[in-house]
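Next up: the structures, one after another.
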Structure I
């Protein structure tokens with residue numbers, strides 16, 4: 001049987017797994033004899049102010065499609081923006097945090113895509129476009145030999161990517177990326193490929209783990225001290241025969257799966273178990289525009305040959321001849337055809353939007369159109385009228401409702417005093433909720449009465 005559902009909890013004592021309900025809202029509990037944990041890692045911005053609200057992760061296809069849509073929309077807005085030069089600079093600045101394989105491949109493809117699409121907008125000068133890679137070490141791609149890392153830096157710099165080395169991202173807002181040394185980069189597009197942490201389900205389990213939260217397993221891939229429970233891939237620290245640990249790469253994970261599958265059969269039917277022993281075939285990374293770096297069997301390759309090798313290997317790893325043929329045809333057409341400008345529209349059922357602001361940043365200005373209502377989660381905001389601070393707002397307080405209730409412009413400026421996290425709700429959704437919820441409707445009516453009091457609440 002194959003159950004395709006999200007996992008809600010794991011009970012190691014009762015040896016059960018509880019999954020999300022299907023069409024009927026009843027609990028779905030599966031008993032197990034053997035459990036394999038292969039949940040990988042998740043992008044986690046804990047401790048980094050504003051990144052959960054404003055940084056775009058890049059872990060799956062949905063993330064890639066969302067980023068693509070976002071970039072096209074940013075370019076479209078920049079092409080028609082003529083009144084606010086600050087906003088135009090933000091729209092045309094694209095920041096990627098993390099200089100490992102993921103970050104470098106993202107920034108390389110993003111740079112090619114942005115500059116290729118921007119050519120369709122004569123209002124955008126290519127010199128206005130900024131693509132920035134932020135990396136905490138002194139060179140990118142620390143996973144490969146220094147020669148290849150330096151080659152990658154030269155290629156990216158030549159193609160217009162700004163490299164900020166020995167720099168670390170510490171916070172973000174909807175308008176800028178904040179570095180640990182206090183520098184800020186004005187941007188509306190921030191992609192973060194770091195940091196990765198253990199999956200929440202793994203964190204919740206009492207298992208032997210290392211400091212990074214990866215599960216400690218034996219060379220046979222069974223979790224130490226837990227017979228019948230196994231782990232592999234990014235979520236596990238798999239020992240190697242030379243005393244080290246296996247890196248979290250696909251080539252290691254697929255071979256771990258074969259070893260684990262054999263050992264599972266042996267645990268049920270009997271026989272000799274295998275241990276994981278694989279040193280790796282090499283490492284490769286794309287730099288965009290038919291260029292890559294590769295370290296294969298100790299041979300260091302760069303340029304077009306490395307790119308061809310990279311593409312060929314990934315193509316051959318795809319399951320099924322039909323899928324390989326389709327992907328190969330698509331890649332071939334991409335060599336000759338320009339990038340598509342069509343956006344993929346997806347339904348968005350999210351009503352509440354969580355946002356973060358840094359001290360000195362304005363949530364909205366006096367005279368702006370009222371389009372959202374805000375609730376403060378933590379932090380502090382100032383109410384400013386004609387450059388005078390007339391009030392301060394803290395956790396649990398609302399602001400922005402005056403303009404919505406009166407269908408007019410904001411009567412005050414709201415400025416962040418201390419790092420501020422808020423929930424915001426669009427005007428349309430607020431009105432729909434008010435229509436169906438009598439208590440909320442009465443609260444809004446009370447707020448409407450308060451409008452008669454000068455600046456009783458900022459709007």
Structure II
């Protein structure tokens with residue numbers, strides 16, 4: 001088992017970017033202290049857990065302990081761990097093609113775009129831009145929105161409005177747009193002051209657009225279900241209907257940030273499909289690569305991409321935008337998703353898991369609310385930090401994602417297990433969660 005203070009150190013560093021403890025913790029010596037300590041960019045106060053193998057819904061540590069992955073890592077793993085066919089697909093592609101500049105086509109790039117357009121994307125979305133991670137994709141979406149307005153002669157439109165709470169990535173632009181206060185901490189002098197609105201108030205969006213000057217607002221960016229900063233916070237249908245009306249009235253593009261919610265996580269292909277929402281630009285990441293390959297994507301309506309193209313514009317690529325082998329891996333992930341009908345399974349197992357959590361934690365003194373859709377479920381905490389709750393869960397053999405950013409949601413647990421999760425896994429998750437929370441009285 002991991003030393004409690006060492007584990008708490010690691011989780012605190014993950015959530016806040018710092019650690020409260022100033023000493024090393026005694027852990028397994030399979031890997032040398034110096035080797036493992038070199039891994040984090042900043043010097044760790046404790047030796048991080050070392051995962052040596054992943055299997056199904058479990059992480060296997062260097063001492064052989066098996067930890068159930070109740071969050072899919074960082075809400076990433078969808079098809080389950082250890083699927084050898086993904087490695088085979090990547091290796092086969094890499095034997096034929098290594099680096100090709102992103103503006104040129106390769107077989108797997110073209111095949112992935114085709115599969116996305118034909119099987120996954122909303123109607124009227126016929127083009128895809130690839131990047132490496134969610135932050136790159138959301139940052140690109142901001143550029144796409146700006147270039148769309150430029151293509152239409154609206155050169156004053158550049159501002160992006162987002163919600164409190166929210167999280168849209170770790171670039172300077174997306175940190176400035178987002179409302180995850182902990183992850184912005186200390187960086188404020190570097191961040192542009194973008195307008196923010198309460199997460200569930202459409203009238204506040206209209207007021208913010210008026211205050212900013214409607215002619216200057218480019219886009220409204222929002223997660224269909226708020227993840228890292230709030231623990232699966234869900235607005236009602238009326239809210240989204242009103243948001244669409246506000247955006248259309250003012251000519252503001254809606255960017256759906258589906259980095260977490262996309263590719264079936266919520267029990268539908270896209271999180272926005274639960275509500276009367278039609279995005280202009282759609283961003284996703286985690287589920288596209290399934291934890292196997294670093295892939296993200298931006299897509300937009302044909303009206304948006306066509307307008308940019310007609311004006312002679314383009315969207316600058318990243319050096320590693322959609323390498324052929326990574327596209328091969330993503331294709332293999334989507335093949336498994338389709339073959340095993342994992343989107344439908346996410347709804348069935350998500351309903352089962354949320355119901356079980358609600359029954360087991362009903363009236364619990366440490367729980368304020370249980371909410372979510374599909375296999376994206378939040379447990380909002382009372383009088384207990386997410387860091388402490390996660391530490392208690394991991395000590396009992398389960399990883400869950402620490403969420404919350406305050407003041408709307410200070411602390412929550414975010415559950416998002418792989419979509420291959422079974423009834424037995426769910427029973428274990430419930431038992432560990434209850435036991436962990438009970439330990440705090």
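Each reported figure results from applying straightforward, stated rules to the coordinates on display, with no laboratory input. All values derive from a computational prediction rather than experimental measurement. Cβ atoms are built from the backbone, for glycine too; each structure is taken alone.
As an exercise: log10 I(q)/I(0) by the Debye sum over Cα atoms at q = 0.14 Å⁻¹, for residues 57-152 alone, calculated from one structure in I, II, equals -0.84. Which structure is it?
Considering all the candidates, the number was obtained from II.
Given that helix-only ellipticity at 222 nm (-39500 (n - 2.57) for each DSSP H run of 4 or more, over all residues; to 500), derived from a single structure, equals -9500, which label among I, II identifies that structure?
The structure behind it is I.
For mean count of other Cβ atoms within 10 Å over residues 81-88, which of I, II scores largest?
Between I, II, the highest calculated value is found for II.
A value of 15.0 was computed for mean count of other Cβ atoms within 10 Å over residues 273-280; which of I, II is the source structure?
I
Which of I, II yields 22 for relative contact order in percent (Cα under 8 Å, 6 or more apart), as computed?
Going through each structure in turn, the value belongs to II.
Assign the value 22.4, calculated as Kirkwood radius over Cα pairs in Å, to the correct structure from I, II.
Considering all the candidates, the number was obtained from II.
Have a look at I, II and say which one yields 1, 7, 13, 16, 17, 16, 12, 9, 5, 2, 1, 0 for P(r) over Cα pairs in 5 Å bins from 0, in percent, for residues 201-368 alone, as calculated.
II
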